[in-house]
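FYI, it's all coordinate maths here, none of it is from the lab. Just so you know, these numbers come straight off a predicted model, no measurement behind them. Cβ atoms are built from the backbone, for glycine too; each structure is taken alone.
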Structure 1
Amino acid sequence: MSRLPRKSSFSVAVLALVFAGSLTAQFQTPTYRDLTVVRNRPWARNEFLEFRAGVLGTIPSGEDEGRLATREFGIDGHAFLHQNKNPSGGPSIDAYVGRDGAYFGWREGNLQTQRGYTRFEVHGRQWGNFVREGFYNSDNFVPVGSYRMRDWRASLSFATTIGEGIKAEFGGFYGQNQFDRYGDTSPSYTIPENYNVWGVSIKAEENKLEVDPQTNLAFRGSLFSLWADREWNDNNGLFGTAGRETSLPAAVIRGGGHLEYYAPYTNTGTFILQVDGAVAPDDDRVWIYDASKPVGQIYGDLRVDYRWLLSNTLTFRPRFQVQYIKIANEFSTSTDNKFFVGGGAELRFDASESFAIVLEYSYLSNQSREPVLIDRDTIGEHRAFLGVEFRPGL
């Protein structure tokens, strides 16, 4: 039997990959934060399972171990199950386990034909989550106390229609926050005592997204979510830098919002606007310095993407980003208003409906970005991810 030359074999393999999928098979990439903020994200398919795995790295512009600014790479990924066997009114299930947290949500009620629905959720972060207390010296973030946080929440809510296309959820929740020291926690910093939380929440969402059934992507319309929590806790201990410890308030009110807007530009290009923001009282310290979001009493984050389908299998998505935070200064005598800019790009190759290779890079002049490791906190302006996505059964 004759064999193709090695060069020809390689060329055939590459061509087979390029033309394996006749349609781009992307999905909205789920994250822990998105699942807890967006209430009713539309999916093009009623059932699918997705695995994502790869290497996530953070690279500071200048390394400084004392400020947690070190070059680090770690494993990143998730498993996500969406199941809605009876779209006409049966239960819908979303289950997620990732480096950034775990989530389970059960919803019963049809969004289109019924006035309301019931939702039960359990979610939390048991690994890789940190509280990063500090201040900014010019644009350099200076950590004062960094420690590990583990949390979980269980909630039950009921939704009703309050306007054309607007759903409002009212509910209650109970949970717990737990804290641990790790190698980079300063010996002079007292971490908080573990405490329980409970409270009530209200969420409202207007969802006018249109999803392309061929690409599984939102391509037109908007999604706008607002949330507010009234939370109580049983924490009475002092924590912070030696000589400057304070305690948490017995109750707080905090809130925020999320906006997505999709505007088709050409047959293969779509502009995407995303805005996130939140506000909390100045003594809500654990929430303010939770490193899974921009640290600050108030923050706003605006991103403008252009999603360009270069072919049936290749997608390029450049991004521009602006971020604002309001945060206490070094001595907590006043607040600083900080603005940061950045950008990045994603290159995605869908070899088939069930398999994709993803390369992402982003830069933000704010060093204090989300953690990338499970065992220790780190900061850096540059971030990169290389990985694969696999959706069996598609």
Structure 2
Amino acid sequence: MVQELTPYPIGEEEYYLRIEEEPIVTIISQSIVEEAQRITKALKIKVLEEKKPEIRDKLDKDGRLKKIPKFTKRKPCCIALDTGFTAPPLELTGGKLLVIIRSHVMYGCKSKHIPLSDSVGIIKFIQEDENLGTPLSKIIERKFIKELLELKSQGKVDLDLIILDGELFPRIPPRFSTRLARRKAASLTAKLYDKIISLTNDILELADKTDTALVGVVKRAYGRDIPIMLNMLDLLFINDKAIATYILKQGEWIDIGTYADIAYYLHRVLEENTLPKRIRISLNERMSWIIGVIDETTHAASIRVAIYKSTTPTYFMLATKVEIWPSNDLLCEDIISYLSSITGANGVPHPIDLVDSMCRIKKDTLYLAQQQLFKELTAILDDPKLAMSIAGLTNPEKMHKVGFK
């Protein structure tokens, strides 16, 4: 008989420190049973089951639970893009090698100024902070979007919609401010996030000027905007993707509102409720991040958030969370309708599936990068042994993971 478990997050430290090793052959039959019980308690799944009618009723009364209409407009000219990077970077004896790839596909149109599809990349040698991949990839992504919008403003491309794999509303570190980031002594990470903010401002202004719609497809939707919006605090242990996947029927969507609305909901919950310390800290951090971005950008407060379940059956019947910057031609409901019409079996718009597969970093790319670095260092230093002391793999046991035979 499986013993009664203390639900996560209560007793979290004891949970992680309770090390009871088992033979591999019994992990599935024994440990998974315990973890299933823990998940059920930790996420308060029964609460979600009991509250489903109430959640749908509240959303419906507020006008936020909507049917996805059939897309009847002219198919938009759209570009989907994604970036991928080595995480962690390739570990060499002299430092770390970061490889970033950006891919795009045009969907429903073509242009002589932009390839129908393309993948490009950069390589950076890092000696200290290995977490530069995230901000650098976002900079590369947003520079490309800015270039696309500038081409449109020059009349060189007829572009209606840009879809990116990931968030449109920038994620910034706690206590970040552009004023501090622009000081000479600011860290490299702060300066990179400042560049992301600057590029986001440029993009939103150009999108407004050129009447171009933008969408960010947020696959890892761990936020809790739905319970915050509904002021249903007993659902705070369950993320938006899980809630929406359970309560939405095929062909429905939830209009959560703008990031300015979300900031208001957060303020209301924090002001009006007594919350567990852990939850209050988490919500305060989210509030700080959202207000920080709104304060540092011109238009980001107007980015809308929505979650939809496609009319097409998908694996696991997952709901998809998106951030939307609508245009005059493609309103929020139009965009949801279009995204639903091109959402495939994986539960994300088909072009996003394409670029996601295009920008995966393969073993042979890492192998060639390491070998070429070794070759160039050997030529420069005229000393293969010294070159290998810089370009050799820190952990040769992982050689097979980067393409070594």
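Taking distance in nm of label points 7 Å out along Cα→Cβ at positions 36 and 220 from the coordinates of each of 1, 2, which one would give 3.5?
This value belongs to structure 1.
Using FRET efficiency 1/(1 + (r/R0)^6) of positions 68 and 348 (r between Cβ atoms, R0 = 35 Å, to 0.05) as the calculated read-out, with 0.70 as its value, let me know the right label among 1, 2.
Corresponding structure: 1.
A value of 0.70 was derived for FRET efficiency 1/(1 + (r/R0)^6) of positions 100 and 116 (r between Cβ atoms, R0 = 25 Å, to 0.05); which structure in 1, 2 was it taken from?
2
To which of 1, 2 does the computed value 21.9 (mean projected area of the Cα convex hull in nm²) belong?
1
Have a look at 1, 2 and say which one yields 0.45 for FRET efficiency 1/(1 + (r/R0)^6) of positions 76 and 364 (r between Cβ atoms, R0 = 35 Å, to 0.05), as calculated.
2
Upon calculation of helix-only ellipticity at 222 nm (-39500 (n - 2.57) for each DSSP H run of 4 or more, over all residues; to 500) from the atomic coordinates, which of the structures 1, 2 produces -1500? Mind showing how you got there, number by number?
Details: 1: -1500; 2: -13500.
It must be structure 1, since only it matches.
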